[in-house]
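Taken together, the values in this text are just the output of simple stated rules run on the coordinates, not laboratory data. Just so it is clear, the model here is predicted, and its values are computed rather than measured. Cβ atoms are built from the backbone, for glycine too; each structure is taken alone.
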Structure 1
Amino acid sequence: MKKKKEMVEFRYYAVPADMKMLALQGDEWIQCFGEGVDSLHFHNHLELGYCYYGEGHIVVDEQNIPFEAGTCTIVPQNIPHATKSTLGTVSRWEYLFVDVEGIIEEMFPEQKIMSDEIVQMINHAAYVLGTDEESEIRSLILSILKEMETGPRFYKEQSYNLLRNLMIQIARFTDTGSEESRVEESSVGTIMPALNYISRFYYNTLKIGELAEKCFLSESHFRRVFGQCMNMTPSDYINLIRVQIACELMNKTNHSILEISNQVGFISPSTFNRNFRKVMGMSPIQWRNLPDNYERKILNWEIITKNT
């Protein structure tokens, strides 16, 4: 019998532009992770996690890596993963989501080659750091989480400075090619050049054949590997990214829906409306007019796209 394909969720987080990061903290992150939820997920930004207490394992693509109190994770965008506590136990995790390109470009505004290299180093692979590894990275993550939680005067400025230092430390660490904590690259690494390209140039006309070339694959092989990794077609993934960016623009700007449709790369309003409804379950106008605080709502929604 053919093994049932596991569902993969896309979770979108809108990172504040003035800080280039978002902290997920509080009692809701004290739980039995993975209880009743078996699906992997991936994000639109780099995820940095810290475990205060608990035990279980991290699933990164197809690998299971144990965690305990003091474990740190470095998971770039687009890499499927999940946190699963040992059955019957409770764990406490907190997370930072970082706009890597945004922070690095601000750090090196006139040095595009260097900034691109650093971004690539940080996003190259996922790492699970044990309690005896990379104490400086762990210390910086904890310092930022503390600043963000307590909110003392100038906490934004201090957190931003700590984040700049953290990005350099992670780049240095990933450049060493640590074998102990690095998660082995599997099939998702094969399509990573295409995933990163889509994240950066979603507004352009994207041809599947050209994406395949970036991964040094034939188009047919690329489509097959992409479906295996992401549980959706390349076209569905492109439209998913465009819809999520459209939500952010509708939230943060007064641009018309037609303008936003064009900005994110849809060729016509009808195409935009059809794909928006497929992902969000409602029309763009309905979503924009939600009575709730939709900026907070989008941070909590877990968007699932699956073939039917």
Structure 2
Amino acid sequence: MVDKKRCGRVAIVGKGNVGKSTLFNSLLGEKFSIVTKWPGATRQPVTGVLNTDWGQIVLIDTPTFLTPRNKLERIMLALIKRSLVFSDIALLVVDATLPSSPFEDQLCSFIRKSKLPAFLLLNKIDLVRDYVLEQRTEEYLERFKKTFFYEVLPISALLKDNLPFLLKRIKNYLPEREPIYRNPSPPPKELLIKEAIREEITNFFHDKRPQSMEVIVKEIKPPQGQGKTYILSYIYIEDGKFFPSILGWKGHLFGQAKHIARLRCEKLLKEPVYLELILRERKGWRNNTASLVEFGYLKRRT
């Protein structure tokens, strides 16, 4: 008798800078989600498919959990809830170097309403001593009751510590069913380029309100003959008064950021790239419905 495959969707949730996207990338063995120095980098769910000898895990890196202050962040919150509704397991990632926070209570209430098996993953164990890890674990178990979490696992997403064991535990809670994706296709090239540029730009300008930045890829032209791939991308910020601090003296600072983003695109595409970056102002775009539609956060009404 042939064993049935175990397949399902696994939502990775958590607040900013806890290592959600690092865990997502480490489990997949590829970099799909961007990792930045500021919280709120993941704005839309990112899906990755991990095929194993026993089945298939569809990982979902959900948007960063924030207290909504604008329309964009309210959309992000709705996307977290939607991801949980359509998942089979929820992985709550927390930072083991920091105490438990009331901020995570609301996120756990969403998981409770979804009635999913919940895992507590204490990340960054490579940065804490054993007695601190024990203390953090007890804090979370007391805060959310011991029966809430089906599994409690210490991990290091960056160093991949305990991730093989995590996959084994996930297997036990997935339903027996046919694979969700028979032939999963990679993310669109335009999306990968956009996120690569956004990651490098926001990391470079991490002290200059990167949460108000958005990157849009306007054009990609394949190389002609021995030429380079041409990429035209706009960087939108909400307030033009930050232009001088972003551009730097004679535009040198922005030029450095552009150079780093170009190298990242070349590494992604494995070919020479000519990257044109244009800085533009879009006032209040995070609260503007038309801008959120244009930038892909809302669907256009027909």
Structure 3
Amino acid sequence: MTPDIEVSGLRLAYGDAVALDGLSFGLTGGKIYGLLGRNGAGKTSLLSVLAAFRKAGGGVVRVGGEQVWENPSATRRICLVREAGEASAIGTVEDAFYFAEALRPGWDAAYAERLVEMFELPKRKNVSELSLGKRSALGVTIGLASRAPLTMFDESYLGMDAPSRYAFYDELLRDFIANPRTVIMSTHLIEEVSSLFEEVLIIEGGRLLLHEESDALRARGASVTGPEDEVERFVAGLTVLGDKRLGRTRSAMVYGELDDGRREAAVRAGLDIGPIALQDLFIHLTGQRGAAVGGALEGGPE
């Protein structure tokens, strides 16, 4: 089962500080979603409510058609791996696996053992004694081996070194194809993981700024490369997110879809049109000018 997710009018506050402000969206099951936002945007709060770690202050949250708060039948099918990794007081790595297996009916012990070897986890060592990288590796191992229909990673791989992170990304995609589930990944390492995302949600100030398919989002920008003077003429009137220069060659990143006429004009001018990095679009959309742009895009796919 790959559960759909329904969030409607979700609100959450910590005292006077509003973390989620009427957030609404729907996710179709069986996809990998990227959850993006600046620090304090509300990403961790949202995932905590989805996992029933926190009670919403208002609104509706349903996973697979069921409300999750104080609903064990729903939460047993949800696994959230947080940035801090597993609780330091949980005991040894083996103990962490024992509790994970008890809580997750889909737990795959053989798969967990393979991941232990991959990430070189010391099973008899206390979790509190592990390095940050090993705690992160333990967290993603539990997330993958849980085989939870809804699996969420909240910056849980940041402590891992680059080779380990990329091993995790490869393993996540491989296992997702073999064992479909709904995956949500909150990350600041956008360029590292953006190729995994089928759809992207961006939240800002506890509200939905954008929800769109990744390919459609990338199509909203382009890189234009060629002789500096030709690039300057081509981008006149367009929103330029940034540019690089090497000698007399310039590469400019522009926001806005290029129609066939503009693309033909680029070819005639000897310019190359390429894709834009998702991270550059994110920075633009969440910048001071981003709210106005994002508001026009809000809603995305149903």
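When FRET efficiency 1/(1 + (r/R0)^6) of positions 9 and 233 (r between Cβ atoms, R0 = 25 Å, to 0.05) is computed for each of 1, 2, 3, which one produces 0.20? Only one of 1, 2, 3 returns 0.20 for FRET efficiency 1/(1 + (r/R0)^6) of positions 9 and 233 (r between Cβ atoms, R0 = 25 Å, to 0.05), namely 2.
2.0 is what came out when distance in nm of label points 7 Å out along Cα→Cβ at positions 41 and 241 was calculated for one structure; which of 1, 2, 3 is it? Working through the options, I get structure 1.
From which structure (1, 2, 3) was FRET efficiency 1/(1 + (r/R0)^6) of positions 49 and 97 (r between Cβ atoms, R0 = 25 Å, to 0.05) calculated, if the value obtained is 1.00? Structure of origin is 1.
Going by mean count of other Cβ atoms within 10 Å over residues 153-160, which of structures 1, 2, 3 comes out largest? Don't skip to the answer; put the middle values down first.
On the way: 1: 14.2; 2: 19.2; 3: 22.2.
Comparing 1, 2, 3 by mean count of other Cβ atoms within 10 Å over residues 153-160, the maximum is at 3.
Tell me which of 1, 2, 3 gives 60, 46, 46 when you compute Cα extents along the principal axes in Å.
Details: 1: 54, 53, 45; 2: 60, 46, 46; 3: 64, 42, 35.
Of the structures listed, the value fits 2.
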